[in-house]
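Dropping the structures in below, format is structure tokens.
Each reported figure results from applying straightforward, stated rules to the coordinates on display, with no laboratory input. None of these values were measured; they are calculated from a predicted model. Cβ atoms are built from the backbone, for glycine too; each structure is taken alone.
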Structure 1
Amino acid sequence: MRPLQVEDSVTLCCRCWQNKSVTEVRFYHGDKKVRRFPMATDLWLSTLQLHDSGNYSCAGWVNSGVSWKWVKSVPVAVTVHVPVANATITPGPLSHQVHTGDPVTLRCSVQVGSAPVNFTWLHNGQEVARGPVLDLEDINVGHSGTYQCVATNKLDEYRVFRALSPELALEVTPQGHWNRGGVAELLGL
């Protein structure tokens, strides 16, 4: 079955083998009966949502030549994929001041998105790391600038979805700079 995403539609067809006569068809989502229409052999699922994922099967009331009986199909897996959306970086806010030598840990997450979700970190627009966590240890002034994460997932090789977080501005100040400035102000220098 082709990959499906939220809002897609799909038709599942129930067919009997060896041209046996079928007088009634039932469709199931897992063990729950979806629909029962005599002679309706197709199930149309429209505007798919995540809860539509699961195994679907059908059962037909079939004349075996000797007697009538219910024959159930092999289940078909329907997987509804959700594109990534609303990437965010924590901790917020979108501007941070830190001192040289301080450790900084940034985490990227998405509000929605089917797994697997891949994360790429950008520093001043250039890729610097991959993964949901960016650990900056022994930070220095060169770490100053903007950080963003790009979250991606894909439905198939042709449909890749991206969500770009808002920029986080990081300002790294030399450790001694803050202390000297504070002392100078206190002494009136």
Structure 2
Amino acid sequence: KVSLDSATLINKVLEVCEVSKLFNIPFSKIHISVHPQSLVHSMVHTKTGGTKMHITQNDMRLFISYALHYPNQPEPAWPILRAKRSEMNFLQADEETFRSIKWLKQHGGNPNFPIVLNALNDIATSRFLNGDMKFLEIYDFIEAGFEKWLYEMPPKTLEEMIEFHEKITNEHSNTASRGKVLASQAK
């Protein structure tokens, strides 16, 4: 699932929503780049013109270890990474290839967007991994679900958010495969 979310950039779109909310940074100041080497996990450009990068091995065990041992740092399990700038590429992520970036621009200000995107993506990726959906149909399925769910009354509490996520998941678990939302659900 992690690889699939990386391929659609949905993981990055959800991370932009997180960063925006946690640090009160407008979406317009957060940019998604494609980095084929998967060594740079974040960059911050400062007002003084400097850039700080978080560069590490591409292994989720490291990040899980940070979470499990917080506030202490885990013992290093990997050698220090020595990356040269000339060995790193950063490409502009285009909206035609990655529709998830277009969705962020269109719907990012909608308070329901991260919940709806996460729920629909969970369903679509599960169907893809089970062989019930083609890769590009993931985008079609999610877009069809936006029409129904983005304009519901936004949840106000954590419990309401969980209930909203479950409502979306339960309703769409019975929709037809191949990324189509039943007509009765699209109303």
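Of the structures labelled 1, 2, one was used to calculate helix-only ellipticity at 222 nm (-39500 (n - 2.57) for each DSSP H run of 4 or more, over all residues; to 500), giving -2000. Name it. This value belongs to structure 1.
Out of 1, 2, choose the structure whose coordinates give Rg and Dmax of the Cα atoms in Å, for residues 118-157 alone equal to 11.8, 36 when calculated. Corresponding structure: 2. When Rg and Dmax of the Cα atoms in Å, for residues 6-45 alone is computed for each of 1, 2, the one that comes out at 11.5, 36 is 1. Kindly point out which one of 1, 2 the value 17.0 was derived from, the read-out being mean count of other Cβ atoms within 10 Å over residues 150-157. It must be structure 1, since only it matches. With log10 I(q)/I(0) by the Debye sum over Cα atoms at q = 0.08, 0.16, 0.17 Å⁻¹ derived from the coordinates and found to be -0.31, -1.14, -1.24, which of 1, 2 does the value describe? For log10 I(q)/I(0) by the Debye sum over Cα atoms at q = 0.08, 0.16, 0.17 Å⁻¹, the value -0.31, -1.14, -1.24 is produced by structure 2.
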